[in-house]
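Some structures to go through are shown next.
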Structure P
Amino acid sequence: MVEYNGSLPSLTVNPYSWTKVSSIIFLDSPAGTGFSYSRTSRGSRTADTKFACQGYDFVRKWLLSHPNFIANPLYIAGDSYSGKIVPIIVQKMSDGIEAGDSPLLNLKGYSIGNPGTDPKFDDNSRVPFAHRMAIIPDELYKKAKRSCKGEYRVIDSRNIQCANDLRAIAKCTKRINRPHILEPKCYTDFRPLNKMDENRRYLMEIYGESYMSLPKYPRFGCRNYNKFLCHIWANDIRVQKALHIRKVRIY
């Protein structure tokens with residue numbers, strides 16, 4: 001990765017890319033994600049199950065249009081929130097295979113990375129994980145485990161001891177990069193979409209007015225610097241023309 005100099009970011013060949021051994025399709029879904037779109041506002045409305053159905057339909061239609069790929073081993077992959085969607089798509093594929101849907105998919109499995117599953121389990125695992133990684137001390141973890149009874153997601157104001165323990169844990173972990181604990185926590189005001197997402201809300205609550213003085217763009221060397229470069233690259237009109245991105249009017 002090279003620091004941005006004002007020109008169009010360039011691509012480099014990854015010698016370890018999966019494309020060396022597989023044919024990969026990256027699907028912008030649901031409608032409105034990436035370069036995907038809907039011609040109507042109704043088409044942009046989505047839900048997990050609808051998203052999964054559309055993903056399944058896409059794979060079937062794509063293979064019918066490219067029959068030379070039908071016999072290839074098929075794996076469905078995703079990360080983050082796709083941890084909820086990919087298993088549903090795979091289940092629908094499995095059901096379709098049993099029902100004899102055409103084409104007959106050569107489904108072999110699925111892969112999900114750093115997946116979101118259920119907040120009850122995902123969020124509650126953060127405290128035990130922080131303890132196992134020696135981010136919080138044994139004494140504090142034992143106190144929180146005893147006072148919160150395994151429920152670390154929501155601070156119950158009626159449970160004063162649990163609330164105090166969770167605040168102490170938050171103080172220990174506030175400078176930790178939660179997705180990648182061995183990397184620096186890089187604050188930035190950069191968002192491809194201007195919205196109040198979870199991270200921005202967290203920063204506002206923790207840092208208040210000082211949040212307004214955060215750098216607009218990620219610091220070079222931070223993991224989210226890639227997103228910054230991708231945003232510039234993907235929004236360049238020359239790139240969009242080369243990729244044959246359609247310009248449509250949304251009603």
Structure Q
Amino acid sequence: MKALNSKWVTIPLLWIAALLIWQIGAWVYGPDIVPGPLATVKGGQELIADGSLLSYIGVSFSRVFVGWALGSLVAIPAGLLIGKVQAVRVFAEPVLNFIRFIPPIAFITLFLVWFGIGEQSKIALIMYATLFIVMMNTFTGVLSVEEDKIRAARSMGASEWQILLHVVIPATTPYMFTGVRLAMGTSYMAIIGAEMIAANEGVGYLIWNSRLFFRTDWIFVGLISLGLMGFATDRLVGWFGRKALSRYGVVSTSPARRA
């Protein structure tokens with residue numbers, strides 16, 4: 001109870017302090033450079049009134065979700081294959097360790113040439129942002145499975161397929177889940193870059209286009225929208241992990257659970 005009371009006191013104080021610092025910044029630098037909280041709220045109301053903000057949020061979220069889901073569906077089987085088959089791992093691991101250091105935004109121009117300026121290039125970019133994070137976590141999890149468990153399963157007559165389904169995948173699930181959750185954040189970074197360069201809708205487009213009108217309040221609205229989108233989706237994925245995957249050792253990292 002004491003910890004709960006402390007949390008309910010500390011968190012509001014932190015938010016009040018953050019808003020106060022924000023407002024001081026607006027007073028020091030002027031609303032054209034740093035719009036204050038009230039100015040940002042008014043800018044958000046303008047964008048909500050004409051329907052653009054909710055539309056842009058929906059477009060960005062749909063792109064992120066489709067690319068993230070497709071990338072995860074491809075990466076998890078590929079990670080299991082790399083982890084289980086040494087011949088594949090010997091070839092794939094150096095390639096993965098090379099490519100994963102190239103940020104997704106570096107591929108925007110190439111993806112525009114390969115897939116065009118439509119949705120395909122943006123979804124492909126998010127898939128790239130997702131693919132290697134989930135794949136690396138998955139095959140790392142496979143390599144972390146205790147050999148004693150695999151030997152015990154073999155001694156009981158389990159086939160390699162049964163070992164994969166009943167030993168390797170359950171033991172690797174926390175690693176997969178961590179990779180999927182981390183990839184969600186990378187997906188948001190990738191889509192914003194893509195929308196800034198080659199899009200006429202989305203939150204990234206809103207942020208980039210607002211500079212033409214020198215509407216820094218709209219830029220702040222876009223940044224806050226991104227934070228709220230990321231926060232909401234991360235909590236949703238965390239909730240799913242607690243409810244559906246807790247028996248595999250997946251635990252929540254949310255403040256509510258720690259308290």
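A value of 3.6 for distance in nm of label points 7 Å out along Cα→Cβ at positions 34 and 170, calculated from one of P, Q, originates in structure P. Suppose Rg and Dmax of the Cα atoms in Å, for residues 154-225 alone works out to 22.0, 70; of P, Q, which structure was it derived from? Traced to structure Q. Tell me which of P, Q gives 22.2, 63 when you compute Rg and Dmax of the Cα atoms in Å. Considering all the candidates, the number was obtained from P.
Out of P, Q, which structure matches 2.9 when distance in nm of label points 7 Å out along Cα→Cβ at positions 42 and 74 is calculated? Going label by label, the one that fits is P.
Of structures P, Q, the largest value of Rg/Rh (Cα atoms, Kirkwood Rh), for residues 114-241 alone belongs to Q.
Taking relative contact order in percent (Cα under 8 Å, 6 or more apart) as the criterion, the top-ranked structure out of P, Q is Q, with the highest value. Ranked by distance in nm of label points 7 Å out along Cα→Cβ at positions 26 and 82, structures P, Q are led by Q, which has the greatest value. When helix-only ellipticity at 222 nm (-39500 (n - 2.57) for each DSSP H run of 4 or more, over all residues; to 500) is computed across structures P, Q, the figure -12000 traces back to P. Highest-scoring entry among P, Q, by FRET efficiency 1/(1 + (r/R0)^6) of positions 90 and 122 (r between Cβ atoms, R0 = 25 Å, to 0.05), is P.
Read-outs throughout are calculated quantities, based only on the coordinates presented, and are distinct from any laboratory measurement. Quantities reported herein were computed from a predicted structural model and do not represent experimental measurements. Cβ atoms are built from the backbone, for glycine too; each structure is taken alone.
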